[in-house]
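J.: Following are the structures in question.
Every number here is computed from the coordinates shown, using simple stated rules; none is lab data. All of these numbers come straight from a predicted model, not from anything done at the bench. Cβ atoms are built from the backbone, for glycine too; each structure is taken alone.
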Structure P
Amino acid sequence: MHGTNTNKEWLRPWLEAYASRGYVAIGLDSRYHGERAHSKTAYRDALISSWKNGDTMPFIFDTVWDLIKLAEYLTQREDIDPQRIGITGISLGGMHAWFAAAADTRYSVTVPLIGVQSFRWAIENDEWEARVNSIKPLFEEARIDMGKSEIDKEVVEKVWNRIAPGLASQFDSPYSLPVTAPRPLYLLNGAKDPRCPLGGLVVPLEKAQKAYEKTASPGNFKFVAEDGVGHEVTSFMIKETSDWFDKFLKQGSVTSY
């Protein structure tokens, strides 16, 4: 899955590389991106509309629903092994992969890149600015509606609760990562990524590790924060993703509940 304000075509070289190695590789436009955008500001407009009206969830959850339907379609195809479906994504796409795997066990192997974070921790520790700035017009609109002179943690919390209910509470990483166990999960982040601060991952990683140990599958969980790397994807991350998929989708056995 692609990141914010890009599209599935941006993933074409990656998809072609996987296809050349025997995978059925699929890229999907997230909602209000690529062919699913009716204008250049479609995503921004959808986010603001969600804040105003509360009737859609364009940030993460609506696209995760699409990924659930995609899994349903893929498991019906004769050319696809329904027990060996992997998912990965970059930035926003990493969040899509993370939550799709939490919601649907048909995604048997998952590798989110530069996407996993703790929304609640960021609010409580004033580490939300970099994430907010990635979709700032939404938060500016909320600030105005709330009569604030600047965006603060109250604005941030209200926006998340409005456009993605549960994102900063029961669906946040301390709760959604552990439910992926025992299915293979590899989290790849940059050690200096301000959108995914490492301080917010201490508790989620501890809980995820315990879940994998409890299901007798500690080797199915891995986390790497690449030194000196910010919010960017590196060749190391691409290779690690490929190797993880090969290990569990081609060579190993996949356990799903």
Structure Q
Amino acid sequence: MIQTTTVKSMQVGIKHKLMGVDADLRFAGIYPAKNTQACEKGWFCPYLFASARTPSIPRCNDFAIAQFFGPFVGADYAMAHKLVAESAHVLSLCDPDPSHDLRTNRLVLLFTGISPYRANMWSTSRRPGCGTIIFHILDGCPAIVLPVTARAPIVAWSPWTLSQMRMGQYAPGGGYSADAHHEQVCEWLDSIVSMEHLRPEVREKYVEGLGRSVSLVINGALALDRVDKTVLGKLDPERAGIVAFRY
């Protein structure tokens, strides 16, 4: 298993011309919430908030994956390109190079963390015309790139945070299960993958390959508990989890 030895923190700008609109969020794998006061499932909302796209997360339901379908800004694709380029390890189920025409979209999925622009306040990230946010890329958590159909969202995230994942290791029964998490991510990816655009060698053993790839992402995150805190730097476990960007 890959071990995290460095964390790359990069400040990104999300350019837009929006004046504050509602984000089109849809949820996969909906089930009744055990705790209607819990807010961890919205951990990635600041990315949308920073670019004047206001998300709304239901308290009465939990879900496997949150999917964002618009409004789209060009920075979303640029963010995907940057995440692929900056990831130390990329598990490519298709050609990941955005300059090559695959005749369909790609999706990059990885474990990452986010931080506000300044003073630990998310309001500082929502700047007029250009939201500013900090992403943390971990070299021990690989990225997965796969071809997707038109059903794929622009951005998506798993509701489970690093904080919940850690708690689940030491207090079983608290809600988090690595096996269930793995199943949720694999089922969602399976629902949007474009089989015909997979690499031929991957297509032959697709189910096994996808399962192993997702396992590496989740296990890489769980292994962060054994990484020195000085390495993790400003990574906030309550603002870290699995995200996906279409490009």
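J.: A value of 48, 44, 38 was computed for Cα extents along the principal axes in Å; which of P, Q is the source structure?
T.: Only one of P, Q returns 48, 44, 38 for Cα extents along the principal axes in Å, namely Q.
J.: State the single structure among P, Q that was used to calculate relative contact order in percent (Cα under 8 Å, 6 or more apart), giving 31.
T.: Q
J.: Comparing structures P, Q by FRET efficiency 1/(1 + (r/R0)^6) of positions 71 and 175 (r between Cβ atoms, R0 = 30 Å, to 0.05), which one has the largest value?
T.: Biggest value here belongs to P.
J.: Can you say which of P, Q returns 0.65 when FRET efficiency 1/(1 + (r/R0)^6) of positions 167 and 199 (r between Cβ atoms, R0 = 41 Å, to 0.05) is computed?
T.: Corresponding structure: Q.
J.: For which of P, Q does helix-only ellipticity at 222 nm (-39500 (n - 2.57) for each DSSP H run of 4 or more, over all residues; to 500), calculated from the coordinates, equal -8000?
T.: Considering all the candidates, the number was obtained from Q.
J.: Supply the structure label, taken from P, Q, corresponding to P(r) over Cα pairs in 10 Å bins from 0, in percent, for residues 151-230 alone with the calculated value 15, 42, 29, 13, 1.
T.: Of the options listed, only Q reproduces it.
J.: Still on this model: State the single structure among P, Q that was used to calculate FRET efficiency 1/(1 + (r/R0)^6) of positions 79 and 207 (r between Cβ atoms, R0 = 41 Å, to 0.05), giving 0.90.
T.: Value 0.90 for FRET efficiency 1/(1 + (r/R0)^6) of positions 79 and 207 (r between Cβ atoms, R0 = 41 Å, to 0.05) corresponds to Q out of P, Q.
J.: Here's something else I'd like to know. Out of P, Q, which one gives 17.8 for mean count of other Cβ atoms within 10 Å over residues 119-126 as computed from the coordinates?
T.: For mean count of other Cβ atoms within 10 Å over residues 119-126, the value 17.8 is produced by structure P.
J.: With FRET efficiency 1/(1 + (r/R0)^6) of positions 103 and 223 (r between Cβ atoms, R0 = 30 Å, to 0.05) derived from the coordinates and found to be 0.25, which of P, Q does the value describe?
T.: Q
J.: Next question. Looking just at FRET efficiency 1/(1 + (r/R0)^6) of positions 63 and 127 (r between Cβ atoms, R0 = 30 Å, to 0.05), which of the labels P, Q belongs to the structure with the highest value?
T.: Greatest value across P, Q: structure P.
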